[in-house]
1. So Rg and Dmax of the Cα atoms in Å, for residues 191-246 alone, computed for just one structure, reads 12.4, 36; which one of P, Q is that?
2. From P, Q, which structure was helix-only ellipticity at 222 nm (-39500 (n - 2.57) for each DSSP H run of 4 or more, over all residues; to 500) = -9000 calculated on?
3. Of structures P, Q, which gives 2.8 when distance in nm of label points 7 Å out along Cα→Cβ at positions 71 and 103 is computed from the coordinates?
4. Compute distance in nm of label points 7 Å out along Cα→Cβ at positions 167 and 327 for each of P, Q and report the one that scores greatest.
5. Suppose Kirkwood radius over Cα pairs in Å works out to 32.7; of P, Q, which structure was it derived from?
6. Out of P, Q, which has the highest value for mean count of other Cβ atoms within 10 Å over residues 199-206?
7. When relative contact order in percent (Cα under 8 Å, 6 or more apart) is computed for each of P, Q, which one produces 20?
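Read-outs: derived from the displayed coordinates by stated rules, not from any lab. Computed from a predicted model, the values in this text were never measured in an experiment. Cβ atoms are built from the backbone, for glycine too; each structure is taken alone.
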Structure P
Amino acid sequence: MRSRKAMLAGAFGPVVIALALLSMGQGTPPQAGDPLPGLTADQLARFQAGKAAFAEEEEVADGIGPVFNDVSCGACHSAPAVGGGSDILETRFGLLVNGVFDPLTQFGGSLIQNKGIGLFNGVNFVGEVVPRRANVVAKRRSTPLFGLGLVDAVPDGELAFLAQAEQNNNPNTAGRLSIVTDVASGQTRVGRFGWKCQNATLFTFSGDAYLNEMGITTPMFPVENCPQGNCALLAANPAPNPNDADNDDLVAFTDFMTFLAPPPRGTITTAVQNGEQIFRAIGCADCHRPTLVTGSNPVAALNQVAFHPYSDFLLHDMDGLGDGITQNQATGRLMRTAPLWGLRYITTFMHDGRANTITGAIQAHAGQGRFARAQFNNITTTQKFQLIAFLKSL
C-alpha cells in the first residue's frame, strides 16, 4: 500500500501542479472538488497526492476489513466530485431502555460494516446484520467534505462564543457544544465533524472513518472492529495491525480535505436575494449560521478567512427527528446542524435521506427546528418559492 501510494504521490509533478493552478484562473471561483485558491505549489502537490490516496481502492493486502463498508473514501464521497457526498446510507443500531442507550458492542454495534473480505485462515468473514435485540436502527447519509479545512481552522473558542450568543439571544433554538476527547492529541476539544459532532479535527475524523468504514487500523485506532462483535474471529485476520503504521494515509486524507475548497454558489437572482432575507427572517439562520471566521493559521488560504457554511456546527435537540443513537455527549435527540453550502448538489435530504425535496426537509424539522418550520408554513407561496430558490443557489 505504501509503495503504490508513494507512486501516486510522485505522479503529480510540477507540470500537473502548474496546469491545476492555471485551470483555476485568476479570480475564477473554484468549482466543486477544486483546491482552495491561494495555495502554494507545495500545498497543491499535497492536495493532489491526498486526492489520489482518497480515491484509491484498498485491498486485503492493504489491510481492508475484515469487515468494512467500502473500498475507498471516494466510493462514498463522490457527488458531484471527489470529496463530495452521496446518497449512500450507513446503518447504526443500539438498544434504548429507560432513556439509556446501549450501542450493543457485543453484537458489533453501533455501526454496521456490511461487507466482509471472505474466507481467510479458516474463517469466512461476511457483512454484519442488525441483531434482533436492537430496538433503535438509524440510517446516515455520507456528508460532503468540501470546505472542511476552513471548519477545522475555526478556533474552539469561536464555537464556544457562538453557543453562548445563541443561548443569550434565543434560548429556544440555542445549540450546545459537543465536548470530546481528541484521540490524536488527548486534549479536550470542541467536536464539529460528523452527524453528532463526534470528531474535533480532520485528522481524527480521517482515522475514525478509515477504521470504521474501511477496517484499516492506524496507531491512533489500532484495534480492528470485531465482526458482529465476535473478537475471536480476529485471530484469522490476514493483515497485521496497525495497517497504516506510519499514518501516511491519514496525513494524505487530511491534506486533501484541508485544502479542498468550499462548494461554489449558483446564480444569484433577485429571487435568490429575496429568499436569503426570508431565510434570516423566519429563523433558519438561527442554527444555519451563514458565516464563520477561521483563526490565525500558517496556511495563508486558511488564515482569518470569513466563509459561509450555513451551519453553527453545534448540537441541537431535534426531538423525533434525531436518530436515536448516542455518541459521546450527543444523545439520540441531538444532531449537528447540517451545513447548507453545496445543497444544490444533494438529491436526498436530512441525516437519513428521508426527504426527496427541500420543502420536505423543512417540513421534517422537529424539536428546536419546529419554530422555523412553523414560520415557513405561514409565509406566502411567493415567499416560499424565493426561499427555495435561495437554498438551491447554495
Structure Q
Amino acid sequence: MRLSRKYVIVSAVVVLGGIIAVWSLSGRKAEADGEDAARPAAVARVERHPLDSSITLSGEFRPFQEVDVHAKVAGYIRTIYVDVGDRVKEGQTLAVLEVPELQAQVQGAEASIRRDRDAIRRAESDVRRSESAYAAHHAAYTRLKQASEQRPGLIAEQELDDSMAKDKESEANVGSAQAALAEARNQLNIAEANRQQLAAMEAYTRITAPFSGIITKRYADTGSLIQAGTASSTQAMPVVRLAEADKFRLTLPVPESAVPLVHLGSTVQVRVPALRHTFEGRVARFADALDQQTRTMHTEVDVVNKDSLVLGMYAEVDLVLEHKATALTVPVQAVSRNGGESSVLVVGSDNRLEERKVRLGMEGAHRLEITSGLQEGERVVIGSRSQFRTGERVTPKLVRTGGEGGL
C-alpha cells in the first residue's frame, strides 16, 4: 500500500515536471516566433545638411511691353501685312490706310505753295520797279533842288514841289512793295507749315510697329474703317495688339514677412510646370509699398525668353528666407505634430521603438531642423506611425529621402 502511494507521488512529480518543461519550451518558442515576426520599419538617420527656409510664390508671365496699335488718322485699311503670331521689328509697316480727303488736302497745300511762290516773284518785281522809280524821281528832285539853290528863281516853286512830291511818293511805294513782299513770304511760310502738317498726317496712314515683338491679336481686315485713336470720347478700334516677347515680366505677390529679403538685381530660379523646366530670372523692380488688402508687395522678375515660354504661362519661384550651411535635420515625414508639440519614433540600439519629444527649428522643403531631443546618427521612423507602438521591436530598413544632401 505504501509502495503504491510512493509510486503515485513519483508519477505525479514526473508529470508535473513534464508539464512545466512543455510550458517553458512553448514560452521560449513563442518568444522566438515573436522575434522572427518583428515588422520592418523604414528609418532615416539624424544627419547634418545645408538647410534653406523658403516660400514658393506663383505668378503669370506677362509681356515686357504690350500695346494696342491705333491709327492716328481715320481711314480705310488699304493693306494689312501682319496676322496673329507674326514677329515684327521696330519700325516695320503693319498696315497702310487709304484717306482720300487727306490726299486732296495735301494737293491743295501744294497748290497754295506754288501760288505763294508766284506771289513772291511778283512782289519782288514790284519792289524792283518801285526802287527804280524812286531812284529816278529822287535824282530829278535832287538836281532841281541844287539848280534852284545855285540860281534862285531859275526853277519855279511849283515845279520843285511837284518833283519833291513824286520823290516822296516813289519812296512810299518802295516801302509798300517791300511790305507786300514780306507778306507774300509769310504766306509761303504758312503754306509750307500747313503742307508739313499734312505730310505728317499722311505719314500716319502707314501704321508701324513701335517696338519689336509678336502680334497677339488682329482687330481689322482689308477695307475696315478705322477711326482716329486720338479722341477720348470715341471708342476707336485698334488695328493689332503687339507684345514684346523676347523678355517677360513675372509678377509675384511677396508677403510682408519676406519683403526685407527682396533685393534688386538678385537672381532667382523660375520653374515652369507646363514645360518642366527651370529658367533664371532677375528681380528687376518692386513697388516698395504693401497692398493694404493682401499685405503683399508687388514684385517683378524679368525672365529672358528663349523661344519656349508663352504669354500667360504660370511659373513658381522659391524665395529663400534663411540659409544655414549645416543643421541637424530629419526628414519631414519623421515628425509628428500635435498642436505646439512635436515628436519622433526613435529606433534604439535593441531595435525597439521609443517616442521622443523634439524641438524644431528652421523648416525646409524636405527636412526639418532639430534643436533638441535627438543626437546625430540616431535612427528615426519615417512614414505612417499608426502601425507601430512604443516598445515594439522592429526590423529597421535604412532609406534615403528626398532632399538628402541639401535643399
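1. Details: P: 12.4, 36; Q: 14.3, 45.
The read-out comes from structure P.
2. Working: P: -9000; Q: -12000.
Source structure for this number: P.
3. Numbers: P: 2.8; Q: 1.4.
Source structure for this number: P.
4. Working: P: 2.4; Q: 11.0.
If we compare distance in nm of label points 7 Å out along Cα→Cβ at positions 167 and 327 over P, Q, the biggest value is for Q.
5. Working: P: 21.9; Q: 32.7.
The read-out was computed on structure Q.
6. Details: P: 24.2; Q: 14.5.
Largest value of mean count of other Cβ atoms within 10 Å over residues 199-206: P.
7. Of the options listed, only P reproduces it.
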